[in-house]
Every structure is written in C-alpha cells, then in structure tokens.
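Some structures are shown below for you to check.
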Structure 1
Amino acid sequence: MKTKTLYLTRAAIIAALYVVLTYAANLLGLASGSIQVRFSEALTILPIFFPEAIGGLTAGCLLANFLTGATALDIVFGTLATLIGAAGTWGFRKIVPLAIACPIAANALIVPFVLAYSYNVHPIWLSMLTVGAGEVISCGVLGTALYFWVKKNKRILKAE
C-alpha cells in the first residue's frame, strides 16, 4: 500500500508541476502557437526514473490544455502526443538519447495537425519544424538538464 501511495503522490505532483510550468510559459507567450516552448515538457524525461510519471504527465497536459483554453482537438490530441512521448521515454529508458527524442518526435508529428485543424496554422510542414524546435529546447535542452539533476539526486528522490 505504501508503494501505491508513493506512486499516486508522485504522479499527482508531476501533474501539478506540468500545469504550473505550462501556465508560466503561457504567461510569457511561449506555451501555445506555432513555436511552443513549454517548460513543462522538460518533465517528459521523468518516466526514465518513474513509470508513474506517464500518468502524471498525461493528466497534467490534459488539465493544462483545458485550463489554458485549448480547443477540444488540442485537448485530446495534444494530450495524446504527451502520452505517446512519455510512454516512449519509458520504453527507451535504457537508451537515454532515444528516450529524450520520443516526446520531441511525438509532438512534432501530432501537434502541427492540431494547429492546422484547430487554429488554421499552415503549412503543416513548417509547424513540424517550429514545434519540433520548441520541443528540442523544452525536452532536449531543459529535459536533459533535468535528467542529470534527477540522476545526481535520485537517492533523495528515492528513484531506483
């Protein structure tokens, strides 16, 4: 029971952090549009250490998209992109560069279609480049920094 409570608590904290960090990026005008640098996407490396982060990231993205006024398509498919990316991160956790690449690829391939059909942002290929670039900053740069911090402090965080 203790482990189940820990997992649920960790997932809830990750979801809350995702929402707060998305709001912070939103306040700076970075969380939506063609070029998205969501600080919260750095958290997508957490499934390398905590499989429960997949649920936390998914719930956090769903809530953040809903609370920031995204369209229904964005809420559904943006959240799906985060779920796929987080699951890929966990799946490739033994090969860290591939794990980090999963959310970048998922968002760069899915979100441009959401932007096109929900917000009339075209061309899709350009959105793939811009969304991908934002994800490289969020997941690749910030996520890698977070990876090394968690790895260094995993005893404190009880990551095994």
Structure 2
Amino acid sequence: MRIGTGYDVHRLISGRKLVLGGVMIPFEKGLLGHSDADVLLHAVCDALLGAAGLGDIGQHFPDTDPEFKDIHSIRLLARTYKMVRARGFSIINGDITVFAEAPKLSPYKEEMKKNIAQTLETDPDCINIKATTTEGLGMIGKGEGIGAMCVVLIH
C-alpha cells in the first residue's frame, strides 16, 4: 500500500465557469487556470501521481501545452488513473477537502463523488469529500480563491 497527497489552489475571477469535482456549480466567478482549473480534481491527480511515484500534475499536463488548454479536468483524472493502473495500482480510498468561503458545496458533493468514483473505477463510498472555510483568513477567506487537498491510499 502507498499513500499520496495533493494540494492545489486557484484564483477566482469573473468570466469563468466554476467547476469542482467535474460538476458545474452556479456561481458568479470561476477559477483561473490553463485547464478548467478544477482544484479538487487537480489535488486528486497529484495525490495519485505521488502515491504511484509518478511525479506531479505539472510534469504530465503542463500549462504550456496547448493540448490541455480548457480541458475538462475529469479527463486529466482519467489519464492520471490510467498511468497509475499501468504501474499495477488501484485505489483503496480518497479523502478530499475543499477550502472555500463560497459557494456552499453540500448540494454538489454526491455528484462529485460519483464522478470521481466512476473515473477511478471504484465505489463512491471509497471517496470522501469535505468542504470548509478558512474563517475569513487569507486569499481563500477573502473570497479570492478556492483550494483543495487530497490524500489517497492505493495498493
């Protein structure tokens, strides 16, 4: 068994759609990034890559590559998991925390879990998603960005 961790943060801006866990969330701002900037899925990708000893998301999907411009991060997760499977690993569980002052994510967590579980070929009960605020502190607390962290266990 191997453990991996991942973390990502992106700035919120006007004129972009907000996508978290592969779910389009109605909100007045979206996350800035080369892809759809889905911090939740980026954290999962980094955790999986780390657990499998495969480097990090920037190494495999650089923001300088036009192939990944505006790509849906669920596709990045699928490609990441294919690399992990090629090394002979499968997922045991993933625990994800999203840091955001707004919007409230509770209504979307089950759909996020289903998206991730389907992509990782596992049961949704093996994926846990939590959301919290930073109590008004820092860039996330000021509503300037959203962050996510993930821990995965693979075997």
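Since every read-out is calculated from the coordinates, none of them should be taken as a lab result. Here the structure is a predicted model, which is why all the values come from computation and not from measurement. Cβ atoms are built from the backbone, for glycine too; each structure is taken alone.
Brief remarks on what is shown
- Computing helix-only ellipticity at 222 nm (-39500 (n - 2.57) for each DSSP H run of 4 or more, over all residues; to 500) across structures 1, 2 gives -23000 for structure 1.
- Each of 1, 2 could give log10 I(q)/I(0) by the Debye sum over Cα atoms at q = 0.25 Å⁻¹, for residues 95-134 alone, but the derived value -0.72 comes from 1.
- For 26 (relative contact order in percent (Cα under 8 Å, 6 or more apart), calculated) the corresponding structure among 1, 2: 1
- The greatest value of distance in nm of label points 7 Å out along Cα→Cβ at positions 7 and 119 among structures 1, 2 is that of 1.
- With Rg and Dmax of the Cα atoms in Å, for residues 15-86 alone derived as 12.2, 40, matching label from 1, 2: 2
- For FRET efficiency 1/(1 + (r/R0)^6) of positions 127 and 143 (r between Cβ atoms, R0 = 30 Å, to 0.05) computed as 0.90, the structure of 1, 2 it came from: 1
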